[in-house]
Structure 1
Amino acid sequence: MRVPGDKSISHRYAMLGAIAEGPTEIHFYSAGADCQSTLDCLKRLGVKIERQENAVTIQGAGLGGLRASAENLYAGNSGSTMRMLAGILAAQHFRSVLTGDASLSKRPMKRVADPLMLMGARIKTAAGGLPPLEIEGGVLKPIRYELPVPSAQVKSAILLAGILAEGETEVVERTPTRDHTEIALEQMGADIARHQHTIAVRGRARLQGMKLYVPGDISSAAFFVAAGLMLPESNLVLQNVGLNPRRTAILDVLVPMGGRVKVINLEMLNGELIGDLHVESSQLRGGEIPAEAVPGLIDELPVLTVLGTQTEQGLAFRGAGELRVKESDRLAAVAENLRRMGAEVEEYPDGLRVAGRQTLHGAEIDPHGDHRIGMAFAIAGLCAQGTTLIKDSACVDISFPGFFDTLARVAG
């Protein structure tokens, strides 16, 4: 089977294509609603975009070619769209307002507004640093900024603003986060330097449009990896999955626990590693996920917790307070729904613990509008006794349209 194009990479390729020179042709662009929100916002900024079945073509407007939108820029449910696009809009000589749906309107934006204001942008948020973001763009100055909380989105916003500023902008991250922005900037001609914990970008580089291929999303693949490991007699190959070392923490956790996952057909494409994952049924030991591994697993922790109930020792993790401010409070949502299925769960302010060898029972699941909760509990339903009903199941379309059809096909 194949999984949808990587959400994180799709967002970045579209935004960089919009400020590059010449056309950028993006193959296997994510079909999810979040990535469509990015395209919709770029169109409102005057970017010409054509979407066909397997490719999105973006006619680059150049660094200074975006136009003010007559309407607010609606990011839907996509925090990636709002935070990263804010970095580009901070350098435009016009006013923009970024809004989102009810869920996005509760997510923190002060973390991205603060560094952009240090660069010279004028930004207003709602009370508590929440959306909408009102941005008065202009001439930006370079800064050196140390991320107080690990965030690839905030890092990317600063680097995108840095491309549009004069001089060299530096971002310091003590905990490494996904580096798709740096890779894509290098591919398109930016001057990027990386040394230990610091990423530097030189401003006013001319980005060149190009043909790009989006690898399969490993965060979407994680649900099928978990199902393949958990269900007896499974034998599944997931093709063309992105295997960027900053994204493969899930394999670093599962393989030492006894997970039979092999990487085959590895190659490099547009600076990103891709390959196939061969997954077979496994007896997993479980255990504790170290805190330093958590930032690299933030999207996979819900399904890993479900999987933990079927391991020998159970599963525990701390240091994941960021899950409280995602599309839902994911720690609370996982704990609530596992308890509905009869599982023993201990909830901490920044983590969860589940006992192993638990028998799950079919239940009515409330994903709280969160795609990753909906998909995680579809996987839980596969190993539960009785019928599981997932309310508002269409929420999975945020990242994986066709998820249930794919699951039905591979699960027989």
Structure 2
Amino acid sequence: MIASIAEGETRIRNYSTGADCHSSLNAMRALGVPVEEAGTEVTIRGGGLDGLRQPPADLDAGNSGSTIRMLSGILAAQRFPTRIGGDDSLSRRPMGRIIEPLSRMGASITARDGRFPPLEIHGARLRPIDYTLPVPSAQVKTCVLFAGLFAEGETIVHEPVRSRDHTEIALREFGADLRVQGKTIALTGRPQLTGRDLVVPADLSSAAFFIVAALLLPGSRLAIRGVGLNPTRSTLLDFLAGMGASIRITEVESRNGELTGELLVTHSCVGGGVIEKETTAALIDEIPVLAVLGAASENGLTIRDAAELRIKETDRIATIVENLRRMGVAADELPDGLAIPGRQHFHAAELDSFGDHRIAMAFTIAALCADGDSVIRGAEAAAVSFPEFFATLGRLQAQTS
């Protein structure tokens, strides 16, 4: 998205094959941006802040909450109206958290029942804003910062908890005047953004499924190369280390402002833990697979302050508990989290992804540890973020057989 409103050519290597990321590419194409793909390399020819064109039809964000929330910040500043929606799952996800700040900046946005997609966005000459996020959300933060790119003056965002900062790093890489002090980000509007050559690190959230599999399955030794180690994402590794997981980090380097390294993971008997407060915000995407690990840990896992999980692709609190119970694993559903006792065993079962990519992948890992063959309905949902997941898992199993 930043490359599309920068001036000149940007080449991005190791671009995700996931459906969500391609929803973003297709949306930018519909807005008149030349985009070329060659495998996992993408070339984008940006036309500057004022280079987008009115799309010929509604924009389709598919299943991607990231696409609709972040792109809305850019659409709010355009001279033309746009309508953006998505699939059935996305159409049930509330958008009030972006509608409120964008409206304060001057955009006019209408939504189904006042809060659900599709969104009809009538752009305007935006005003800068001094905005405090009501809950930690990198998507909402990015939406406001993207809108701030088009406003004359300084847009300021205050976070209650520091969230993932890939947007801040990327904006700096493209030339934006952005300053971070503690939990406050200040962005000067109307910068001249310039195209770059970039490499995307391997995704730690996707790696988490294989890390947990290696920790759970006796005899496992796993190396994962080129993984992103951004400090706002690597809470996962700190948390696992606190549980007693054997994970070594080597070959650390910085590329395009992002740290990367190699992870060496060995089967470990892990203790237990509590995920709460700031840690919950940092681990929100990894909680489904950590719940699986927690059930097999010595002391179990308690998750609090995770009400955000109820408005993901599914109500992830409910779907995690449902699938664990199908496998004979005890789990208590809390209003804002889960309580999962440890030292439990997984029994073969018929499971359901409920159309959620992270649920599909997390319970594939649980099924690996079960006492027989399991069936996962809707497993194809994994393609939303990781189309190669099952093929990659199959190759790993072949190496151990």
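Each of the structures 1, 2 was assessed by mean count of other Cβ atoms within 10 Å over residues 302-309; the largest value belongs to 1.
Quick check on the output: 7.1 is mean projected area of the Cα convex hull in nm², for residues 190-261 alone, derived from one of 1, 2. Which one produced it? Of the structures listed, the value fits 1. Here the criterion is distance in nm of label points 7 Å out along Cα→Cβ at positions 158 and 174, and among 1, 2 the highest value is seen for 2.
Of the structures labelled 1, 2, one was used to calculate mean count of other Cβ atoms within 10 Å over residues 62-69, giving 23.6. Name it. Can you show the working numbers first?
Values: 1: 16.0; 2: 23.6.
It traces back to 2.
Read the figures in this text as sums done on the coordinates, not as results from a lab. Note that the structure is a prediction, hence the values are computed from the model and not measured. Cβ atoms are built from the backbone, for glycine too; each structure is taken alone.
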